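Derivation of every value follows stated rules applied to the coordinates shown; laboratory data play no part. Computed from a predicted model, the values in this text were never measured in an experiment. Cβ atoms are built from the backbone, for glycine too; each structure is taken alone.
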Structure I
Amino acid sequence: MESLNRMSIELVDEALDFAEELDIGAYELDNGATVLDFGVDFDGGIEAGLLLTEIQTAGLATVQSRIDSVAGVTLPHIELSTDHPALALLCSQKAGWEISVDGYEALGSGPARALVAQETEFQELDYVDIFDLTVLALESDTLPSDSVAEHVANLADVDTSGVFLPTFPTASVAGGVSLAARAPELALFRLFELGYDPSDVITASGTAPLPPIPADEDIAIARANDALAYGGKAHLVVREDFDQFSEVPSSATNEYGRPFEQILEEADWDFYAIDDDVFAPADITIDVVGGPTYSFGEPNESILQESFEL
């Protein structure tokens, strides 16, 4: 497999070339790093969000939108599929890098994580990327500074001029799209946490609704997680059977049935104070090649209706 960062950089170049058409911004910091604004000072849109998601998955996933309904209300839904789930989802798309630099806070996703490769999934998959340019997508309603780019450059061992930082608020169309595309990633990460070998997952697909975009970032974060936990659907094709597939969907967690606004308020909006198993899709189908097909969980439209204020 080629470098995840190299493949992602090609998509960053596309974003830079079509920034005006996508209604996103781009500028260079004093230290040479490049910031791409996917919703802080620019509107962006669904197409911007789809490209942002492709950047986060290093071009190893197909991402598209469709129209469906939640509680009888028409809403966009975001679909993602990949034939390289371990690399695209765990080693790239996962928001596994917590940024806290000079008062700037963000969750980082994208292939820069594979240059650092300190998270347990990289050891399990024996994957470390090597490249002189890198991409880290930042979930934040504030654009990053030079010190943030320097922090990323130092950990990823690249020059600051080789750092690209797509940045998006959750309360934006592009940000909402990129988060709604995480149903397969949550399913795969949940399996990994249960002890399943992610390299035995052949394909991963999924969908979730794009929630209405509120003005408040905290409400947007809660809605995005509700969209996945109560409206997200995932389908996996795997090589090996497993006796804990039933523990993958959100209905198997202790917090099931509670809107995320309640869960996050009790944790003072600290994601790392919440058990990982709460982040799971509502519905999961797992097709074992040459074996059985399992289906667990189901969407909960009443919670989505309350969360989305439909």
Structure II
Amino acid sequence: MGKILVIGSSNLDLIAKMERFPKDGETIKGQTFLQAMGGKGANQAVAANKTGSNVKFVTSLGNDIYGKSILKTFNDQGINMSSSLLVDNVPTGTAMIWVDSKGENSIVIIPGANDMLTSDYIVALEDEIEKSDLIMLQMEIPYNTVQTICKIAHKKGSKVMLNVAPATKLDKSVLEAVHVLVVNETEAEVVASAKIADIGEEAVAEKLNSLGVKNVVLTMGVKGCLFKNEEKYFHIPAFEVESVDTTAAGDTFCGALAAGISNNKSWEDALRFATAAAALCVTKMGAQPAIPSEKEITEFIKENISV
């Protein structure tokens, strides 16, 4: 079983479902409300854990009822939280999520304690970074913290998988330290400073390779995903499912991909596994409650791919 170190955000998700999003100044009646644990780092840690990896999660939580509840829940799930922070006088991060009848979402994030995960704290985790098979990062923690992690990992020869969400420009030192860059179309355009509409998906992925990224994964929603490195370029189609809520689809994809990589699956098999995980995720409401297990994903692939 692969050993994955996830360093990232944790949030309390407040999810409202409605027929459509309100217009400016408009009040509408919602359909359902759900309170659940979320945050990109937390979602990816849960996804990697549920899909077959040994996960240690480093995050920063408020020393409040929500932070303590998140900490206990993750420990109960078998996720190692021993290096995570509980900080005073700062609330646990919060995400307010709207979901419409098509499953599309609109999200506002208040970082809270996530901003307390600093570079100074990360430096003390150098040994943990070195010992891990894969370090998973996202962009919901301070950028200088991401830079510090990448610098340490590069020095130690550790593999980094970076999901550039939310979309952020990256400096050369970060790009060159990344083993796997996972981006959607918007994120790819921001990092590459190029438009897919102008030069195409493969060319944008190739430009990311030229900037120093060894392996690029471009996710494209219902069109699936593509992979590009110096030796390979291929496309994995999406699975057709009825979408209920897309909130954690990208995080589920990343966590399952990390599990596949750390367990030595081929690129093709790891990406198909991740694509199936994301497809199952969107069929349920919520972030972490919707993340499927390794067994569910394996059975889904068997049922939906002709051998």
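Taking distance in nm of label points 7 Å out along Cα→Cβ at positions 166 and 190 as the criterion, the top structure among I, II is I, with the largest value.
When Cα extents along the principal axes in Å, for residues 150-205 alone is computed for each of I, II, the one that comes out at 38, 20, 16 is II. Computing mean count of other Cβ atoms within 10 Å over residues 254-261 across structures I, II gives 16.8 for structure I. Here FRET efficiency 1/(1 + (r/R0)^6) of positions 22 and 118 (r between Cβ atoms, R0 = 35 Å, to 0.05) has been calculated and equals 0.60, so which of I, II was it run on? Comparing all candidates, it corresponds to I.
For the structures shown (I, II), Kirkwood radius over Cα pairs in Å, for residues 78-173 alone is largest in II.
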